[in-house]
Each structure stands twice: as C-alpha cells, then as structure tokens.
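Below: a set of structures, written as structure tokens.
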Structure P
Amino acid sequence: AAWELSALTETVELLVSELVTNAIQHAGGEIRLRLQRNETGLLCEVCDRTRTPPELQELSATAERGRGILLVNELSRKWGHRRTATGKIVWFTMNPA
C-alpha cells in the first residue's frame with residue numbers, strides 16, 4: 001500500500017506463491033524473495049540454489065502440475081531468469097493499471 005500498488009496485490013501474491021512453490025519443489029534449500037518498487041511498477045525476484053531454468057510447458061486440460069510459469073507468463077508484464085554463482089533468480093515485473 002505504501003508503494004501505491006494495491007491494485008496488484010492479488011496477482012502478485014498468486015505469482016509469488018507459484019514461484020516460491022516451484023523453488024521449494026525443484027530446488028529446496030535456501031530460497032529468497034525480493035520485491036522492489038521501481039519507476040514503472042514492481043520487480044519480484046525469487047532466488048534458489050538450482051541452476052535449472054523454468055520452462056513454459058504446453059498443458060493438457062487435465063494437467064495437475066506445470067501451470068506456475070504459465071501463470072507468470074500470462075499475468076506479469078515481463079518475466080525471465082538469470083543464473084547466479086550459486087543458483088538462479090526467476091523474476092517478473094508488474095505495472096499498475
């Protein structure tokens with residue numbers, strides 16, 4: 001609210017939940033979350049200790065897994081990943097409407 005981004009709250013909560021869940025399921029160990037307000041909106045980063053990048057997958061209508069990155073792709077303004085010395089960072093940006 002202090003960042004004047006309340007309109008993004010529900011979507012950001014969903015996308016953060018998806019990325020953190022992916023990190024827990026696929027990387028384990030230490031996971032870090034960073035939210036940063038910038039001039040156009042919000043940058044969210046989830047850091048984990050695996051270097052395996054996330055992948056967009058084609059899903060069947062009955063698939064029970066694999067929707068996290070699809071949601072990030074569809075609901076964020078932009079997303080991506082970068083490797084670090086100890087793992088990777090998956091990030092997305094959101095802009096207020």
Structure Q
Amino acid sequence: MMDSLLAAVDAGIRIIELGRPLDDAVPRSGWSPGFSLERTATHVEDVRDDGLSVCSDRLTMGTHVGTHIDALGHVACSGELHGSVKAASEAG
C-alpha cells in the first residue's frame with residue numbers, strides 16, 4: 001500500500017492532512033464521550049521473571065470525537081442530508 005501511495009504523490013497527487021492530535025481538548029459532540037487515555041501498566045509494575053517489561057495504555061473515545069470528514073452524509077436537518085438527500089434513504 002505504501003508503494004502505491006508514494007507513486008500517487010510522485011504523480012502529483014496532493015495529500016491534505018485532516019487529522020488532529022487527540023487530547024482532552026479535542027472537539028466532540030455534546031452527547032458523545034470525550035477522549036481519554038489511561039496508563040494501565042508501566043515498565044516498573046509489569047516485569048516478567050526474564051526481565052521483559054511492558055508499558056500499556058487504554059484509549060477510549062466516542063465516535064463523534066475529532067475530525068468529521070463524513071459530515072455531508074452524517075448530519076441531517078429536517079430529515080435531509082446535504083444536497084436535499086432524504087436521510088431515511090441512507091443506511092447509517
């Protein structure tokens with residue numbers, strides 16, 4: 001996949017980064033759970049007998065956190081999506 005992506009860039013395709021850093025301040029819809037990152041194990045707390053250790057985290061967030069590039073088909077007003085498409089005619 002990386003080779004095809006690099007070939008597309010070489011051919012003149014422009015990539016626009018839409019991602020945002022994830023932290024406590026990332027935008028979210030009011031009803032959606034926010035972003036949370038919790039350390040669940042540290043290299044000091046979780047060491048095996050052979051000396052191998054791990055650091056582990058738990059990441060949680062609602063589905064309405066951060067960038068919404070699907071907004072044209074994701075939000076409806078008065079039962080219609082962008083372009084007067086009836087929301088009931090769309091799956092999801």
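Out of P, Q, choose the structure whose coordinates give relative contact order in percent (Cα under 8 Å, 6 or more apart) equal to 31 when calculated. Corresponding structure: P. Here the criterion is volume of the Cα convex hull per residue in Å³, and among P, Q the highest value is seen for Q. In this comparison of P, Q, the computed figure -3500 for helix-only ellipticity at 222 nm (-39500 (n - 2.57) for each DSSP H run of 4 or more, over all residues; to 500) is attributed to Q. Who wins on FRET efficiency 1/(1 + (r/R0)^6) of positions 26 and 50 (r between Cβ atoms, R0 = 25 Å, to 0.05) among P, Q, i.e. which is largest? The structure with the largest value is P.
Laboratory data are not the source of any read-out in this text; all were calculated from the coordinates shown. It should be emphasised that the depicted structure is a prediction, and the values quoted were computed from it without experimental measurement. Cβ atoms are built from the backbone, for glycine too; each structure is taken alone.
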